[in-house]
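Student: What follows are several structures.
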Structure P
Amino acid sequence: MRKVLTLVLITMLTIALVGCSSSAPTPSSTGSDSGDAKTYNFTILTGSQGGGYMAAGAMFVDEWEKNVKGFKGSTVMGGSFTNVVKLEQSEDEMIMGLAFNTVLYDGTKHQGDFATQTKGPIENVRAMVRLNRQSLFLAPVLKDKVPEGVTTLGQYLETKPKLRLFTKDRGTGGEIATRKMLEAYGLTYETIESWGGKVTYSSTSDGVAAVVNGHADAVWQTYVPHAADLQELESARDIVYLQIDDEIVSKLVDNYGFMEFQAPADWFSLNQSVNTFMEDTIVFTHKDAPEEVIYETTKIILENKEKWFNGQKAFESFEPENAWKGTIVPLHPGAERAYKELGFI
């Protein structure tokens, strides 16, 4: 009898152990921080088709996917302002983007377009890298549309030209710079239209094509140095670059965070230096983005200047050792870790 009871107890215990084993949770297919495979599906907010942000974003994603385990990136067209707003209002922390420092400046002050599009100053945006991309504002105009003796934009606007103007898509950094420049002169897009002109919002390539094909007189926006679109414009049509008046540059620096800039003559086939203003580009992410991923992606940007320069000449001025300075918004902890490890902080 004792042997029978013992056998019964052993059998019951075995069943119980099997039941516990079968009910134990299986490892998650998404992995964990202990080293299991994990996928990070990031959205990267860039710029308009054919623009510098789209090209830079594509280069970054290609390198990140090759070197960051589990990283998957999808570039999305956008613009500086819309990129920041989209991230600020997003419930998904797996997001990165590019924007001008001046747009982030407005966001932290809750001024400009942010005054009506966000509830308050931006809080969710964290910096990864300041690219030191010299995005300068230029106002090229067909030479036969500019009166003799006129060299500055202020002089030109005083003539109330019937201007067919192209600028970037609404909400992009190039369009915002154009709008703020006009405001500094006391004008708006509507003012130009009241003179009999027309303002069209488009991509850089479409704007340049419109001037080349005779459908526009000017394409005003921010450009990177040695931009292929400008080279095409200069070779196809006889144009002039109007100088931005010193007092207007000062207003833009004081009120919006732009920087004064003198574009050297050897940047243009016209051999003409240009007095203007510029802004910089910040790569940013969500404050709650995974620290390890932001650490690795930031480090890849910092360690591959030559690769970026080979793909886009605007990276000539990129300074990895100083890319943590002047970011307007705080660094993401993962990014800060990358700078410290490389000895930059």
Structure Q
Amino acid sequence: MSDTHSPFESYHKIAESAGGWRLSEADTRALNKVPWVVTEKIHGANFSFLTDGRELRCAKRKALLGSDESFFQHEAVLARHQGAVSLLFERLQAEREEIEVIQLYGELFGGGYPHPDVPPVPDVYPIQTGVWYAPGVRFCAFDVALTLQSGERVFLAYDEMTALLEELEIPCAEPLMIGSLGDCLEFPVRFSSTIPALLGLPPLPDDDNLAEGVVLKPVPFVEVETEGGPLRPILKLKIAEFSEDDRYHQARPWPKRDEQGAGYALDLLEWEMMARVNVNRLDNAISKIGRVEGADDPRRAELLSLFVEDVWEDLAVAHADELGCVRAEERELLRAVLLDEAQALLQSRLG
């Protein structure tokens, strides 16, 4: 599988609100009829395995990894799981001969666990900070995509995936709750991470190792048609400390609509855009490409572009109507302001 001919696909962006889906009433009713599952959202780096049964490749969020490219010391994870991933392909293809490639999506996490009875792993550093999971680098799967001979791409149902992965001893997202969509939306997102206990580690002394949040998805594979094309309805709900939107931290006052409403759309867009320029979002962007070391790192430009596009894409989804109301030159002005603010944030964060 070469980089140019592989069926690699980046995992789709997960919504933080069902409102952004813009579903019909019929689709909304249908989603309320299927069971949903709640799993802990791991604060790490998106990572996947891709295999056609002959070759196995690893990937970060946006691209396949090169043969000599290291991504958060993923080599240990590859060595630990490559045999099981190959067996997973064999099992699936034995049941469905039309399968050409599978892509096992998951999260790299860990790299530090500040407990007096848990020794650190030499030369290993935290992939993300804020939640402590394990001293070494670990992998947890959350989805399996199947590319068929027809070119169609489908995903395993959650219960089928977990049964297979548990049998092959590949760690996967454990259910915190299974129920209706309404019930799952009521699940409390503020809780101590369940991951250390699953790995057999003692709780941290202060016992406030809060999870980043939760992910909600249908148990069966579900896809609905929307104005923007097919959509897998999956939600992520984060606690305020991990929000990528500074409204939760009250960092900026809400713009006030003037009596005539003139300029309100532009003011609102600037406010919403600036609320998204923050360290949490930048750290998540870093997790997609790997650590960036200093001003001379060639990945710095890639990081800046990725961060700016992530902010703009999020803004465009959340405020499509307002963006449609402003002139093209005003949108360009917003983009210029965004680029300046992003560069300043990178400078303050990375030097």
Structure R
Amino acid sequence: MYDLLIKDSRLFDGGGNPWFWSDVAVDQERIVAIGKLDGAKARRVIAADGLFLTPGFIDMHTHSDLRPLVDPLQECKIRQGVTTEVIGHDGLGLAPVTPKTGTMLREQLAGWNGNPNLEWNWSTITTYLDRFDGRTAVNVAMLVPHGTVRMAVMGMADRQPTPEELGWMQEITVQSMQEGAIGLSAGLTYAPGMFADDDEIAALCKVIRPYNGFYTPHHRNYGLEALKGYADSLEIGRRSGVPVHLTHCHLGFRVNEGRAPELLALIDEYRDNGVEVTLDTYPYLAGNTYLHANLPSWMHEGGVDATIERLQSPVIRQLLRHEMEVRGSDGIHGIPMGWEMIQIGGIIGQDDSDLAG
């Protein structure tokens, strides 16, 4: 007797094949039989009556780095059929961390992940993922976040790493892959990842290759130089010999309207030359991030406290406004920013809640 029997479904098997009529039997949380299972008995039977049955969806880009730990059912995903979430994106995940970098990331990433009343008692990817294991409804896959690794080694310094620092970052990356990470993410418009050059990223990609890891970047520019940003990401894959997954792949700024065929041709060119390229996208033009990500890179050096201190200067504020509104800073992809482009979606705390919306 099976634990579960799903009868009379139109089954997609996940292999790219057309659907076919099938029953599915589950025992001890494993699919054990697929086909017409006439006469089979089970402790629970679901009559699909011709509904489609599919494998669970993989959400390739999420910021569910904390939410499943405070809401283990994660119904917002499960009820949509999502059974696996990939976390640690945009180069800024929550492991591996030190006590100092954990505090910095908790503050910096509150706009992505929230800041629930949760004890951060992990340091490595292993101890972080242990918090999910057997406790959350969704499966979780973890990326090595480049910016988090760089922060542990170099803080928020705006410079190239020394050979010793680069070696240390490679060691942390290898350890993280050995602990179960599936690839390397980068956030090259977010501090501190924005301070890294492509040689640094390629050096880290090379050490994930023996573990069948892939590279998935939030690359340097989605605006004025979007196609160059995509090309640079694909070139890192070619140099290091790892697959590239272009996450939240889009051409959402008006300056790039109609350029999708150029991007697809670029992807095909690299595929034809042996680079394994995949992508995910979303069906709208807006982007979502924390507000201070719009600041230019020079405002981020030294961390949040240093940024706030710079903002106290009227001279710096005037310079900042000119760079963002007239020139177009690297924080907003080289596009001069009109404030009609910005909508504040949410605020942690009540003092400024009237600014949301």
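Student: So if we calculate relative contact order in percent (Cα under 8 Å, 6 or more apart) for every structure here (P, Q, R), which label has the highest result?
Tutor: Values: P: 23; Q: 19; R: 12.
Largest value of relative contact order in percent (Cα under 8 Å, 6 or more apart): P.
Student: Quick check for you: by distance in nm of label points 7 Å out along Cα→Cβ at positions 122 and 282, which of P, Q, R is greatest? If you can, show how the numbers build up before the last one.
Tutor: Working: P: 0.6; Q: 3.4; R: 2.3.
Comparing P, Q, R, the top value of distance in nm of label points 7 Å out along Cα→Cβ at positions 122 and 282 belongs to Q.
Each reported figure results from applying straightforward, stated rules to the coordinates on display, with no laboratory input. What you see is a predicted model, and the numbers here were worked out from it, not measured in a lab. Cβ atoms are built from the backbone, for glycine too; each structure is taken alone.
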